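For reference, the structures are reproduced in the following blocks.
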Structure I
Amino acid sequence: MSEQERPIVIIGYSGHAYVVIDALQVAGKRVTAYCDQEEKAVNPFNLIYLGKEKEATAELPAYDYFASVGDNAIRKKICDFIGSVVNRPAVTVIHPRALIAGSAVLGHGVLVSGGAVVNALAVIGDGTICNTGCIVEHECRIGEYVHIAPGAVLCGNVRIGDNSFVGANAVIRQGITIGANVVIGAGSVVTRDVPDGMQVIGNPAR
């Protein structure tokens, strides 16, 4: 079976997964199954439940997969595990109404939601979420398993380290470097570099 023919299994099936599934379906992809800690009573997309991912290792090679979990650390753990089972990376999901520059580079397992913009020469690492309506401007370099929440704006040449979170409607000034494992609060305006492991909030963010 070719890569184009494989259906997609979603890992994690709740609110964030609904956004992912909609983006895939609008793009003409087949999403037929999900894995989660338990079978969901609410199943709006009528998907087949395969069980927990560690219980579905026999079924998983027949699918392409996407980890639809907002938590960066959990998303990475899922992708590492399933990648080792099926020997291929997660698919990248791009909503047809996202705007991505031809010179931008996206890794594996990336989500670019509807209304998001990824501009010229930006680089997005594996497993990163570019959520609804966010803007990643020219030459930004985003690490792996980062979450850029809805409406956040990264001005040009911003650097963000692995596993960091940028809250909804936050703004990061041009040329700023954000370390790894950083949390930027919703609505914050970041005007200076943020070291690894810090949590900042406010305008200006502190």
Structure II
Amino acid sequence: MITCPWCGTNYMTFRNNCKNCGGPLPLPPEDASAPPPVPDIPEPPPTPRAFKGSFVWRKLSSDGWSIAAGVFLFMGIIFTLVGIPLIVVVVGVVFVLLGLAFLGAGIPILIWRYRKAQQTLNVLRMGEAALGVIVDVTQNYNVTVNNRHPWTITYSFQVDDQEYEGKTTTLRPVGCSHQPGQPMYVLYMESGPAQNTIYPPVM
């Protein structure tokens, strides 16, 4: 593993400049041609993997965007139901318009996040495995969901000598198993490695 001396970003293979800060990277040691040791982490089972469809709903329940969309939907339904009986007065029209606005904001977001969760489930079931490394772990203090701040795990991996990067979020506290520089497995779709997720998944 090669570490950038300027910003601390880790790479599994050598490159001239750091992708993160642009600084020059040190040359690898002479024995870098030897294959890297396989880390002592559980290898994903062969495909198809037994992930249930309920994974999608568990993923949505821990996703900040989905929770926000659910709040919009709830408010939209309430405003619409309150406004319809009062439609003959101006207040009723305002309530209905607000309800429709909340519904119009919440429904597309929920559909978007549902499709993303379904895509992640498909990768977990049928994706190819590759060794990767955690690049960064950050907590977003600008967002609060159920009195918790979401964590974002950024990771990188290589397929056919091309480097890919991915991100996943979780509301659960990130423990010692998810720290920058630590190796982990990534599952990706052979038809498009941009569709990827870490294994085992974090919720």
Structure III
Amino acid sequence: MFTGIIEELGAVETIEQLPDSARVTVRAPLVTSDAGHGASIAVNGVCLTVVSLADGTFTADVMRETLDRSSLGRLGPGDPVNLERPVRLQDRLGGHVVQGHVDGMGTVLTRTPGERWEVVRIALPAALRRYVVEKGSVTVDGVSLTVSAVSAVSAVSDARTESPWFEVSLIPTTLELTTLGRARPGSPVNLEVDVLAKYVETLLAHGGTR
């Protein structure tokens, strides 16, 4: 489990495309400092398993399901990535409960600069709209963020309206220390909605019974 508080901005060293998977090596001296074989590290919000370590880098295998659901397959050597180690039981939960299981990809639509921050609007798949609420939590490329605005639910079902979207306000620290400071309009981003919302939906659909 993760919290969406990015620890390090790493960089892709190599990415090897295989027939039904990929193998990625990431330079990450901080998050590899106490990692071992089999450890979990979130890369742009995707939980990956370390298969080898060497000189401040780690290598992980990325299966086809992950490549299809996330933007990891579009990475290339030199690309920056957001990194986070799993939370420990004695740690503070600085963000929210993040599994590292990407639900889908969004697209950056606009960036509106403020005095010291930026408001970023992101399009999201219609199937995820019901899990995103104003003032709720959402994970974007592994970063725990608070939703500051969201499109109307009607936008999901009415073909005449625009695609669903949500907005987040990025503070200077987030702009400087994560990939979101570099994500231009048109950039794909990995999205993970609040898992608690999905559990509540399932329970309500079954009348709260097993």
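Structure notes:
- Volume of the Cα convex hull per residue in Å³, for residues 85-188 alone - highest-scoring structure of I, II, III: II
- Origin of the derived value 24 (relative contact order in percent (Cα under 8 Å, 6 or more apart); candidates I, II, III): III
- Here mean projected area of the Cα convex hull in nm² was derived from just one of the structures I, II, III, and that gives 13.6; the source is III.
Only the coordinates and a few stated rules stand behind these numbers; no lab work does. Worth saying up front: this structure is predicted, and the values here are computed from it rather than measured.
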